[in-house]
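Next up: the structures, one after another.
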Structure I
Amino acid sequence: MTEERNGHPIPGGARDATPAEVARTLLDADGGLVIAAHRNPDGDALGSMLGLGRAMRAAGRDVVLAHPDADPVPPELAFMLRDGESIARHLPADAADRVLVAVDCATAMRLWHDRAPQDGVRMVVNIDHHHDNTRYGHVNLVEPGASSCAEVLVHVLEAAGLPITADVAEPLYVGLITDTGRFCYSNTGPEAHRVAGLLIRAGADPAELGRLLYEEQPPERLLLLGRAMQHARLLCDGRLMLAALGPEDYAAAGGDDTEGIVEAMRSVRGVSVAGLTRRVAPGAWRVSLRTDSPRLDVSAIAREEGGGGHRAAAGFSTARPPEDLFPWVESRVRAQLDAA
């Protein structure tokens, strides 16, 4: 029998586990593993999938990478895939014999739309660092104090006594650097730097990975940044910046790649919270929120609209157009600013 917590399926007998216990579970999975991550994957989600998958294959496990998105690898992260490495859209035919490992995914709702994670698999292992993780796995390793899922996975691999080789270290380093904002976000602690050093010693090249992530900006993205700044509104006495982009902006810029734009908005002097709203279809908007203040929690705002994320970085989908959405976001941010 499956119970629910906050509307999410929780399998009976669900328990929290240590990195060592998770390591044993993965290494003892005779039927093999399926490794998946949340929809619309970022560097940490994809890096965690690839890093864990490569480490488990090197340990002799039968591993399938699967993802609910039709195209789970964003163009800016395509460099992370090795030749011949692929990610399936659906579970394999023998999924009932496998353990599903969900990485960097706070809720079951961010995996497949049409099925619960535990349907059709032997067991679900949930490995994550989001503070609002719903513990939807049979076995749950959630470290809210960790900077990234990649950091948590290093703990698992260390507990397993498995070598972290260069091909494992590289995607995990991408996960670490992207989720810490190049070690600038408030989630960056001493352990993040220890893990970074370990991954660099294992063969991750910070200069090359940094170049691939941050110094290969397509012109269309920068043109969209300019349009976002032109449209931006300063609210809450300059502490909140909001902007919306739509089809006319994508046409003018020659593309719809908005990666990094909300982070650039947040970097404006005096801005504590930034929000970028993108129209993704008629009547459908995708909202990204960022803050640099450890006293604010943008994930609480996102959860009100069915989204989620980190305290400093969150997102949600909505049918609210900007003229309705912006006052609503302003009211939520102002309440948090007043309380802080």
Structure II
Amino acid sequence: MSMKISSHPKIIFFSLLLFVLVSFLLALMVGSTDNMSIVEIFTILGDSAKPFHRVLLFDLRLPRALTAFATGALLSISGVLMQVLLRNPLADPYVLGVSGGSALAALIAMLLGLNTFWLTSSAFLGALLSIFLVFSFSHSQGVWSVSRLLLTGIILASGWGAMISFVLVIAPPEKIHGMLFWLMGDLSYDRPLGLAYGILLVGFIIAMLISRSLNLLLWGEMQAASLGLEIRQLRYIIFFLSSLLTAGAITLAGSIGFVGLVIPHLVRLIMGSDHRLLLPGSALMGGSLLVIADTLARTLLAPQQLPVGILTALIGVPIFLYLLRRNN
């Protein structure tokens, strides 16, 4: 029997859509060089707009805001899936070491002086390599338990961390700043937005298609299996889907923490645990939060920019501590 969405979730979704609109308007209005009013933004489409404002809006601020929203949505959906897969409320998109392989590949590309295209491609290939290694080692002889998967991911992440430290040690001083910036989250590069939103759309559709199965898993694997759910097949889908979403997010903006960990909990607090509501709600809130965090990152100490990962941590830590206190 289908569940009818009550007026309460409708109000929440309307509020989240309003939050998206406000976050984008803020990103377009506020900058390190020139602030614009809402009236100026709407008049830019006319012939009377200044060429400088057109470039500022369509070539700089809007693409960056779109990149931030896609990254936040990818991380939030991945966080929801990872917490279901590992049955752990502390799981986040980076817990299985996907970010480590991506970061190592990206740093090697920077060390070799490759351009943005090769940097982005290297980051994505490094993430795919991590996904393959985690799956291969945790699925030895057809046995795949949650504890084995988590342990494999943690060990692999430690290995990637050691190799990242080695690259940072041997890197020339003039490249260290860019490497550290990328490791803490950087949205200043030109990113493939079409590919990013393609991954987001496909990932979101697949996640919504399995949302009822995710709800069944909340009751435990034995009860879900007794209701006819193919647990092993569902695990594969969740693992690969969450890993690919994480790979897409890392390719866009580097390693940005706390979004995939905090946002699912915050949305559960507001909307409950029904994944048919939790997944779209997390995507909207995570994307909007990262747009706002990036706006603050590029304006707080203007003209100097901060890594957006610093802002997400400053926002996420008090929220997460509040959620822990409330849960206790």
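Quick one: semi-axes √(5λ) of the Cα gyration tensor in Å came out at 33, 27, 16 when computed from one of I, II, so which one is it? Before the final figure, lay out the partial values.
Details: I: 33, 22, 19; II: 33, 27, 16.
Derived from II, not from the others.
Out of I, II, which structure matches -24500 when helix-only ellipticity at 222 nm (-39500 (n - 2.57) for each DSSP H run of 4 or more, over all residues; to 500) is calculated? Before the final figure, lay out the partial values.
Numbers: I: -11000; II: -24500.
Only one of I, II returns -24500 for helix-only ellipticity at 222 nm (-39500 (n - 2.57) for each DSSP H run of 4 or more, over all residues; to 500), namely II.
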The value 32 for relative contact order in percent (Cα under 8 Å, 6 or more apart), derived from one of I, II, belongs to structure II
Across I, II, distance in nm of label points 7 Å out along Cα→Cβ at positions 42 and 194 reaches its greatest value in structure II
Ranked by distance in nm of label points 7 Å out along Cα→Cβ at positions 82 and 162, the structure on top of I, II with the greatest value is II
When FRET efficiency 1/(1 + (r/R0)^6) of positions 18 and 282 (r between Cβ atoms, R0 = 35 Å, to 0.05) is calculated for structures I, II, the one with the largest value is II
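No value in this document is a laboratory result; all are computed from the given coordinates. Note that the coordinates shown come from a computational prediction; the quantities given were computed from them, not determined experimentally. Cβ atoms are built from the backbone, for glycine too; each structure is taken alone.
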